[in-house]
Structure I
Amino acid sequence: MKQTLPTAGSLLSLAVASGFSGGAMAAEQGFIEDTSATLQARNYYFSRDFSDIVGANQQSKAEEWAQGFILNVKSGYTQGTVGFGVDVIGLLGLKLDSSPDRVNTGLLPVKDDGRAANDYSRLAGALKVRYSKTELRVGELQPNLPVLAFSDIRLLPPSYQGASITSGEINGLTLQGGHLNSTSLRNEAGHSDLQAMLGHVPQRQVSSDAFNYGGADYAFNDKRSSVSAWYGQLEDIYNQRFLGLKHSEPMGDWTLGANLGYYDSKEDGKQLLGNIDNQAFFSLLSAKHGGHTFYVGYQAMYGDSAFPRVFANITPLGNEVPTYEFAYTDERSWQARHDFDFAALGVPGLTSTVRYITGNNVDTGQGFEGKDRERDLDLGYVVQGGDLKGLGIRVRNVMARSNYRSDIDENRLILSYTWILL
C-alpha cells in the first residue's frame with residue numbers, strides 16, 4: 001500500500017486553501033463565475049450484529065461512529081478553443097467511537113494493532129481539459145459506470161487514480177473510456193492496487209494495477225429510452241461485457257419503467273484468480289403513481305463463478321443492496337420494493353423505502369443449496385426550513401438471513417449537511 005498520512009487539520013486547511021487558490025487562478029482566466037465549492041459534513045453511525053457466523057473471522061459485531069468532511073472544489077475552464085481546469089477534493093474522517101472488538105465497519109481504517117485510526121485524511125486533484133463536447137480528466141476520478149459503480153455508502157467516498165475521457169459530440173450518444181491504476185478505498189487515506197470480489201467474498205490474495213474500460217450510452221425517444229454497451233477489464237484477473245436497456249413510459253397518471261441488463265465475465269490475462277465464468281441477468285420493473293413507486297425485480301447468475309466486481313464496490317445489478325449481493329454462483333433472486341414520497345401527503349422532504357429480496361439455488365460448493373433473504377427499511381428526511389434547513393437525516397434498518405453465510409442485523413443513522421462556499 002502506498003500512502004502518506006498528513007495531519008488531519010493541516011490537510012483540511014490545505015484543501016480549503018487549494019480550492020480557493022484554484023478559484024483565484026480561474027478568476028485570472030476570466031471564468032470565476034463557473035467555479036464552485038461545497039463542504040459536506042457527514043455524521044455516520046453504523047452497526048452490524050452477526051449470528052450463525054460463517055468464515056474465519058468470528059467477530060460478532062461491527063459498530064463505529066465517525067464524523068466526516070468532504071470538500072469539493074470545481075473550477076471552470078480557461079477561455080479559448082481548448083479549455084483547462086482543475087478539480088480538488090479534500091476528505092477528513094474523525095473517530096467518535098470504536099473498539100478493537102467492533103472494527104471493520106468500513107467507516108475507519110484499522111491499524112496494525114487492531115484499533116481504528118483516530119483520524120484519516122486525503123487531498124487530491126484532477127486536471128481537466130475540454131474541447132467542444134469532449135473532456136479529458138487526469139488524476140483523482142470518481143467514475144460511475146455499469147462496470148465500475150460509484151459506491152458512496154460509508155463515511156467518505158472512494159476514488160481512483162488514472163485518466164478518463166468522455167465525449168458527447170453526437171446528440172444522444174455518450175462515449176466514455178479510461179485507464180485506472182490505483183484506488184483509494186472508502187476508509188483509506190492513501191492509495192493501493194485494485195482487488196476483486198467474487199459475489200460477497202473479497203479476493204485479497206491477488207491485486208492488479210490496471211482497470212481499463214470503455215462504453216457507450218445512447219438516449220432516444222425524447223430521452224425516455226436508452227441502450228448501453230460497456231467493457232471492463234481488471235487486468236490479469238477478469239474482463240466483463242455489459243448490455244443494458246432502460247425505458248420510461250407515461251400512461252395516464254402512471255409512469256411505467258424498465259431497467260434490464262446482462263453481464264458476461266471471464267478470466268483475463270495471467271488469470272490470477274484462475275478460471276472465472278459468470279453470466280448475470282437482471283430486470284427491475286417499476287410503476288409510479290403520485291408519491292408511490294412500486295418495483296419488482298428478478299436476477300439470475302449463470303456459469304461456474306459468482307459475479308466479479310472491483311473491491312469493495314456494489315454494482316448496478318437490480319437486486320444488489322449494500323448488505324447482501326444476491327450474486328453468488330447460480331443464484332436466482334426476486335425483489336419487491338415500495339418507495340413513497342410523503343410530499344404527496346403534504347410532508348415534503350420525507351421519503352421511505354421498504355424492500356424484500358429472497359434468493360435460492362446458490363451453488364455453495366458444500367453439497368447443499370444456498371438460500372438467503374433480506375428486508376430493508378429506509379427513512380429519509382431533509383429539513384425544509386428554519387435554521388436547520390437542508391439538514392439530511394437517514395435511518396436504515398436491515399434484517400438479512402442465510403444458510404451459507406453469516407446472518408446480519410444492521411442499523412445506520414446518517415446526518416448530513418452541505419455548505420455552498422462558492
Structure II
Amino acid sequence: MSDNTPSPAELDAFRQEVADWFTANKPTDPGFLLPQSFMEVGTDEQFYFLRDWQKKVYEAGYLGMAWPKEYGGGGKPQVLQDIVTREMVKQKTPFMTNTIGLNWAGPLILNMGTEEQKKAFIPGILSADDIWCQGFSEPDHGSDLGNAQLKATRDGKEFVLNGSKIWTSLGRHAKHMILLARTNQNTNNKYEGLSFFLIPMQIQGIEVVPIKKLTGEFGFNQTFFTDARIDESCLIGKEGGGWQVAMATLAFERGAVGGQAGGHAMNSKHVSEVVALARTAKRNGKPAIEDVAIRDELVQLIIDERSQALNSSRARIKPLTQERPSSIPMSGKLIGSEYGRRLNQFALSLQGANAAYYVGDPLAYDGGLWQRSYFNAFSGTIGGGTSEVQHNIIGERVLGLPKS
C-alpha cells in the first residue's frame with residue numbers, strides 16, 4: 001500500500017485485514033470486571049491487562065499510524081487509523097488505556113514540544129510503556145481552570161511544586177503528568193501567571209491518593225505536591241504561557257482538533273443494546289418494547305445516535321459547515337456525553353424496581369452493568385469541562401453570544 005492516498009480497493013483490503021486481525025487477536029474474558037473507560041482503571045490486574053493489550057495493538061502497527069515515523073509512529077494516512085479505530089469500536093475490543101497520552105499529551109507534544117521532548121515521550125506513549133495523567137483540576141476551583149493555584153516556584157534551573165490536583169485518572173500508574181501550575185503570583189491577569197509542564201511522577205514530594213467512587217471503583221485520585229522539584233526542561237511553551245498551551249490541550253481532549261493517535265477511550269453502551277433490553281424487560285406483563293411510549297423514546301435515541309455518527313462525517317465536508325465550521329467539533333463532547341447519560345438513564349427506567357440491583361446481584365439485569373454505566377456516565381459530563389461550561393463555550397465561540 002502506498003503511503004499517499006490509498007485507492008478504494010486498497011482501503012477495502014485494509015478494512016478486511018484489520019477486521020481479521022482483531023477477530024483473531026482481541027482478548028477473551030479475563031475473569032475479572034474490566035473498566036468501561038480509562039477513568040475507572042483502579043486495580044493492578046485491570047491496568048496490566050489493558051497496558052498489554054495496547055502494546056499488542058501498537059506492535060501490530062495499528063496505533064499511531066498517522067504519527068511521524070521518526071518518533072515511533074507509522075507515518076501513514078489518517079484514513080487508515082480511522083478504519084482501525086472504527087473496527088475496535090465495532091468489535092468492542094478493550095479501550096486503549098493510555099488515553100491521556102494518546103489523545104491529549106501526545107498531540108500536544110507533537111504540535112508544541114521541542115525535538116528533545118518528542119523523541120523522549122512519543123514512543124513510550126504509543127507502546128504504553130509510559131502512562132500519562134492530567135494535572136488540571138484542583139479541589140477548590142472546580143471548572144475554573146484559569147484560577148489554578150498549585151505553585152511552581154522557580155529556584156535557579158528548577159521549579160518547586162506545592163499544592164494538589166484532583167481527579168487524576170491513571171495517576172497511580174502514571175509515569176508522567178501534564179501539569180498546569182502558577183509560576184507568577186503577582187500579576188493582575190490570572191492567565192498570565194500560569195505555566196505548563198511535562199513532569200515525572202516518580203519523584204520525591206509527589207503522593208497519589210486513590211478516591212473511591214460511588215461505583216465502588218478507584219479510578220480517580222488526588223495528587224499532592226510537597227516541595228517536589230522538577231527541571232526547567234519540563235516546561236512546554238514559555239514560562240507564563242501555560243494558558244495557551246492548556247487551551248490547545250483541551251481542544252485535543254474535547255475532539256475539537258484532530259491529531260490523536262487512534263483507538264477508543266471507552267466502551268460505551270449503544271442504543272441497539274437498549275433495544276435488546278426493551279425486548280426482555282417487562283411492562284404490565286408484556287415486553288417493554290410493545291409499549292408505544294417506550295417505542296417512541298427508543299426511536300428518538302436511535303435518531304440521536306445516528307445523527308452523531310453522521311455529524312462526524314459532515315464535519316469533514318467543508319461546504320456543509322461553511323456558516324459555522326467549528327460548530328460540530330466544539331459541540332461533539334457536550335452532545336456525546338449528555339446522550340450517554342440519557343441512554344443509560346432510559347435503560348434503568350426500563351428495569352422498573354430491578355434498577356435498584358447493582359453489579360454482583362444475581363437479580364440484576366445484565367449483571368448490573370447498566371447501573372454501573374449510568375453512574376460512570378456522569379464523569380463524561382464533567383471531565384474535560386462540565387456540560388454547563390460546554391454550553392458557554394458553544395454560545396460564545398460558535399454563536400458569538402456575549403458573556404454576560
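Suppose mean count of other Cβ atoms within 10 Å over residues 91-98 works out to 22.2; of I, II, which structure was it derived from? It was calculated from structure II. Upon calculation of helix-only ellipticity at 222 nm (-39500 (n - 2.57) for each DSSP H run of 4 or more, over all residues; to 500) from the atomic coordinates, which of the structures I, II produces -12500? Label of the source structure: II. Which one of I, II has distance in nm of label points 7 Å out along Cα→Cβ at positions 107 and 171, as calculated from the coordinates, equal to 5.0? So the calculation was done on I.
Out of I, II, choose the structure whose coordinates give log10 I(q)/I(0) by the Debye sum over Cα atoms at q = 0.10, 0.11 Å⁻¹ equal to -0.73, -0.89 when calculated. Source structure: II. Figure out for me which of the structures I, II the number 4.6 belongs to, where distance in nm of label points 7 Å out along Cα→Cβ at positions 147 and 363 was derived from the coordinates. The read-out was computed on structure II.
Computed from the coordinates by the stated procedures, all read-outs in this text should not be read as laboratory data. Computed from a predicted model, the values in this text were never measured in an experiment. Cβ atoms are built from the backbone, for glycine too; each structure is taken alone.
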